[in-house]
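Chemist: Scrolling down, you'll hit the structures one after another.
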Structure P
Amino acid sequence: MLRLGLTGGIASGKSAVGEMFVQLGAHLIQADAIAHWLMEPGRPVYEEIVRTFGTSILNPDRTISRPKLAEAAFGLPGSGNPPRVQELNRIVHPAVIRYENEWMEDIGTRDPNAIAIVEAALILEAHAQGHNKDRFDYLIVVTCQPEQRIRRYASRHGMSETEARAEVTRRMAAQIPDEEKIKAANFVIDNSGSLASTEEQVRRVFQALRG
């Protein structure tokens, strides 16, 4: 079985690329979906986040408000509050990685010839913190132009480009730059062009992996 990490900066199109690989026969799991599940009330990650960031991040129904948690973790511009994203990552990353590794083991047991892909924005950041540096056979990085990133984020979240630019800049500050990601990659998919162009790049990578 091949174990692949699929990463890229915010709004680069990782999820769209991941789905293209699924259409070709790969298996895919998304770190963000795992994190959402781990943050449900009653789970240990939920309890640790609330202990660390306080009850002000909760919705009235006691679920975690993702926007409020993001404000607490990344820091609001001009608020004077320092970013605490590393605290959040120390809580969430190990649990997410354990789940991903168990998932890949299960896929390999059921299909020794499978291609198992973990889609995660912070694969290299997690590696830098010492989390399982060698757990992937190959790393795929998705890139796009900075202005495209902002337009996509604005469209996805229903906000102005000015608001999106501020949010993307804030979040990118907590991520390794694309240039460094590209240096670490085995394959790079440029998602700046047409959908057809991206699909063709995905097909070429998939064929190369299949040998």
Structure Q
Amino acid sequence: MIDDDTAERFSNYMKKYPKLYSYLAEIVKKYSSSNSPFIIDLGVGAGLLSKELYTQISSAKILGVDPNDKMLKLAKKNVDFPGFEVKKGSSENIPSSDSSVDIVVSRFSLAYWKNPKESFKEIYRVLRKDGFLILEAINKDFPSWRLFLIKIHMLFNKAGFDVTKYHVDVYKKAYTISQVESFLLDSDFSIVEKQGDKKDWKFLIIGKKN
């Protein structure tokens, strides 16, 4: 679990890279069929993705879910929109009723899920029929020598040792694209889109509740 000081510094560092969030928000907008979609930002962190979602889908209702109290406080601080709220929860215990959510989006939280099989079933539970899980994940197949270059880049850009370590260490817990495909199919999702391959540091995969 990330400590409070590292969480604050990580939030400040990631604010330097808004394009990472605007890209994913564009994907969410693409799959949003409702004028006022209910979106869960699972693993909301500091709320930077939710903030960008409101920029592109101003009528959305967004629930930020995270197990970390400090991250929830940062999210409330960073996302100043009336349709946004946060609740403490996890991928295995999402605070929402059955078939109530249009889209669940998660950016890089998969590696921290304690029980991915149960998590995918839980996401399936809260999604409405024809709802989408939009998952951006760290790629376990990413070459270690390229990961070292990312580490050097972060330190050079004054991310700090603790933030860099937090970012790099997550690869030890990451999953491959094929593993995530299996999780989705085993939970009765159909896979509608994939982006990324073994050479990429991350990948995107989108599942639909049938």
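Rule-based calculations on the coordinates, nothing more; no lab input. Because the structure is predicted, anything quoted here is derived from the model rather than measured. Cβ atoms are built from the backbone, for glycine too; each structure is taken alone.
Chemist: Starting from the value 3.5: which structure in P, Q was distance in nm of label points 7 Å out along Cα→Cβ at positions 85 and 157 calculated from?
Modeler: Among P, Q, the structure yielding 3.5 for distance in nm of label points 7 Å out along Cα→Cβ at positions 85 and 157 is Q.
Chemist: Just checking, which of P, Q has the largest value of Kirkwood radius over Cα pairs in Å, for residues 21-140 alone? Can you show the working numbers first?
Modeler: On the way: P: 15.9; Q: 13.9.
Result for Kirkwood radius over Cα pairs in Å, for residues 21-140 alone over P, Q: largest is P.
Chemist: A further question follows. Suppose you compute helix-only ellipticity at 222 nm (-39500 (n - 2.57) for each DSSP H run of 4 or more, over all residues; to 500) for every structure in P, Q: which one lands on -12500?
Modeler: Here the read-out was taken from Q.
Chemist: Given that distance in nm of label points 7 Å out along Cα→Cβ at positions 37 and 189, derived from a single structure, equals 1.4, which label among P, Q identifies that structure?
Modeler: The structure behind it is Q.
Chemist: Supply the structure label, taken from P, Q, corresponding to relative contact order in percent (Cα under 8 Å, 6 or more apart) with the calculated value 18.
Modeler: Values: P: 36; Q: 18.
Traced to structure Q.
Chemist: Still on this structure: State the single structure among P, Q that was used to calculate log10 I(q)/I(0) by the Debye sum over Cα atoms at q = 0.11, 0.17 Å⁻¹, giving -0.56, -1.29.
Modeler: Source structure: P.
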